[in-house]
Structure P
């Protein structure tokens, strides 16, 4: 068994334990946005269709991918949680950035996306990547296992933000960073899609993240961003 597969097996057990704890604390009715992730949980999810939506030049985070990776300031040996990895857009550049002594946990709640990133990591021989099937309220990583967490166009999909943030906080080593990229939601400026799909603006999301124990560090301005923003937080 490879180290990658061993890590995946261990994490599956951890996630199962977390799932039992989570069910005792919350019910579906506690979701702040019920149904927002139904499309991703569909067992017949069309990965190619999402690939055409996620990995196109018209998507800001795709066009600004290199800027985003540089702004993360990852170092060899870092352990990164790519929360909501989706089609695996950042998988290879993150893997290269942390090197053979680092590790990438590619986390998603969509089984079909996890299947895709598993294939990508095997085909590209990314020996420092572990795909993780997360829960709607838990990233399913053990305590003190990561130095960074990356949440790109995903935070507004958190149905249970307090619990999801707690799981990120608990998994992060002191001094680690949380980067959140999401959509500007400004009345009279943002697109109709954004106003209807994204539940709150930057200020609300920042307050929620700080309430979870993270400390706001900075907003990073990227040349390619008009609809998106990049916030960096730290774990004390």
Structure Q
């Protein structure tokens, strides 16, 4: 286990929740940060406290390492973004080939603010759920973009930050498997119940993989991944 502390970019979704567990298994002190940028699915932010509380209750060793949570308001990002995540608009492909759920610069801005917070908190490691293996093709989720951002942060802040992306080369089924490897069926169940990935913010409909509309791209990815994960499990060990 590393003695250095880590700051996890924790949105309240499946990916960042899995990354939080990953960090707790590796670092002696772990803090979390979320960003309120006027996202349409703001309900994900409301899930963060329940998930953290569930981790602390079910995993006492992790509870001792789980530090403060921070929530930063980035209203300007929502104000300048004409996207389906920051406006009431139908989710569809954009003219540039990217889905209109892409918020330009979002992850780059998140990492810059996270690094500034980590600098103040004395944390050297930043952990994010960016992934280019099983995603919507967002350019700021690519491995090259994250590596370039690490260089920029280290040069611009004269500090040594290490950016970790545990899910970069994992599809959604592998992300569920990672959660099981980290915390067993209890962590899988906690992620299903207390995280949110649906782009339209639907918490009314409960599926085996969690809450959501069941039709948006985020729900489709989460559902397909969960079904592939479950299909590979021995029947007697499959979590509910």
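Every read-out reported here was derived from the displayed coordinates using simple, explicitly stated rules and does not represent laboratory data. Just so we're clear, the structure is a prediction, and the values are computed from it rather than from any experiment. Cβ atoms are built from the backbone, for glycine too; each structure is taken alone.
Quick notes on this one:
- Computed 19 for relative contact order in percent (Cα under 8 Å, 6 or more apart) - originating structure among P, Q: P
- Structure (P, Q) behind the derived value -11500 of helix-only ellipticity at 222 nm (-39500 (n - 2.57) for each DSSP H run of 4 or more, over all residues; to 500): P
- Which of P, Q leads on distance in nm of label points 7 Å out along Cα→Cβ at positions 54 and 118, largest value: Q
- At a computed 11.1 (mean count of other Cβ atoms within 10 Å over residues 38-45), which of P, Q: P
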